[in-house]
Structure 1
Amino acid sequence: MKAVSHNRSGFTIVELLIVIVVIAILAAISIVAYNGIQARAETAKSVSAVASWAKAIRMYSIDTDSWPTNSCLGKIDTYSISYEGRCWAPDTSTWEVRQSFLTQMEPYIGSTYPEPSIKNITDVEATQYRGAMFLNVSSTDNRIYAMLPKVSVCPSISGLGEAYSFASYTNGKRCMYRFAQ
């Protein structure tokens, strides 16, 4: 009788499982790194846009000895995805990009309006905030609020005073910046 030789080529089930586990670990690491990079890019976009708007608003106030009207920051259609064009959900009339504001700012910023990130920052009541807004509280209290996704500390922004963490949520911060007088 002849001995039968079983010379098979291929991978064992253990080898295949090891390869699958290694691939899964690498995929998980890549996804986490990608999400971190995405969040930093959203924050950088908002910080850059707010810095540009702050410079234009400051130049307007110096030239006119007054402050512009309240408005969300961006183009007319920046916030058109939801909430009827508002950057801050609770108020239907105040927090829109206002054409009168853009008209006031055009000599200082041009017609390419910087747009902040419009990622939603949600509070416990499910009120959603996004983007950035300018608020003229009084002649000596003028602010920019920026909604920054996935940050733990409000970054400083060129041309604005100290950054205040106005509110913290599970998915970001609402940061307040006051114009120095």
Structure 2
Amino acid sequence: MSYHHVGSLARAWQKEIADPVFLSTTTNTLDAKGRVSVPAPFRARVAKDGFETVVIWMSLNGDYLEGATLSYLERLQDSLDQMDPFDETREAMEQAIFGGSVELGFDSGGRISLPATLIDAAGLAKKATFVGVGRTFQIWNPDAHAAHLETARATALANRSQVPTPTPKART
């Protein structure tokens, strides 16, 4: 099964389940112990769904971290479960995402403690930029994110016609 097919499975379940939507970009200090404050709006969205933790893993798309609620990863696993259990792509995705994930709780100051392996893999040092990207969020080295943002904006502008027009939700 191709990576493209896995992406279409993920998009299908995202339509059915409402996860928190993470918005905005914030840069916070990363201390010597790997602690960083998760933006308050991110924590509020996680808490709204009854969660006290976030799951963080190394992105498959670049040198940054990704984060989400545990329910997001549970649905991702549901999508992967639709693949042949012996498919190499499925196994690679499970190893890379689930095997490399950590579930982190917030301390009393709203911080999480990132493991050194993830800090090093994402090139974080002294600062971490949190970027809300809808159902998930990203944690970047601030300089790397600034460089990436120019390319991302150009790609988004060039491909904006590919995004379907949102349909209004029925009011209840």
Structure 3
Amino acid sequence: MNLSRTRENVVKVIFMVGILDMPYKDPMWQHLEQEFKKVFPIDEAVVEHLFYLPWEFEKIRVYAKHVRFSHDTGDDVLIVGHSMGGVLACGIAPQFSKSRVRGVVTIFSPHTYMGGRFSREFGAVNITAPIVSFAATWDAWVPYGARHERSREHVELKTDHVFGLVQNPQWSRIIARIAHKHCSGPG
């Protein structure tokens, strides 16, 4: 893959956490960052941490707003969200006005869970940026509904919701390569 760093192809990767963000998940973010750096010419990668619960809607909205305002700086961005972070990524992507959103990657995110309640609540339905979504075969938290209706590609990984990503970098490698296939262009 050509990873030449020209102004046109360098990207900032924003990782958005899901509910119950805890330090034991840090290896997951490290694996994802390492694998995304192998396939994207990354200018900066940042994990936006916040511990929140699924019913703390106002806290979640403030988190999403913070991420958007912090990173809508004119750089090309790729937003990668795990669990609820993927729903939030889809919700904020259309709101970027200075930055070009190259794509959104959602990992085990509850897009249609509970009749799509979270997607509607956080505005994750009007996205036009390329989306790639992933589901986990043995997901106790999001047992169904991880496919965003506008996904260019949806892939089921034979893992669980968190521990497979924490313990095994192979899943991050697959996620990064599929994301590159759909999100490396102009957006």
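Which of 1, 2, 3 yields 51, 15, 15 for semi-axes √(5λ) of the Cα gyration tensor in Å, as computed?
The correct label is 1.
For which of the structures 1, 2, 3 does the calculation of distance in nm of label points 7 Å out along Cα→Cβ at positions 108 and 140 return 2.1?
Of the options listed, only 1 reproduces it.
Bear in mind these aren't lab numbers, they're just calculated from the coordinates by the rules spelled out. Note that the structure is a prediction, hence the values are computed from the model and not measured. Cβ atoms are built from the backbone, for glycine too; each structure is taken alone.
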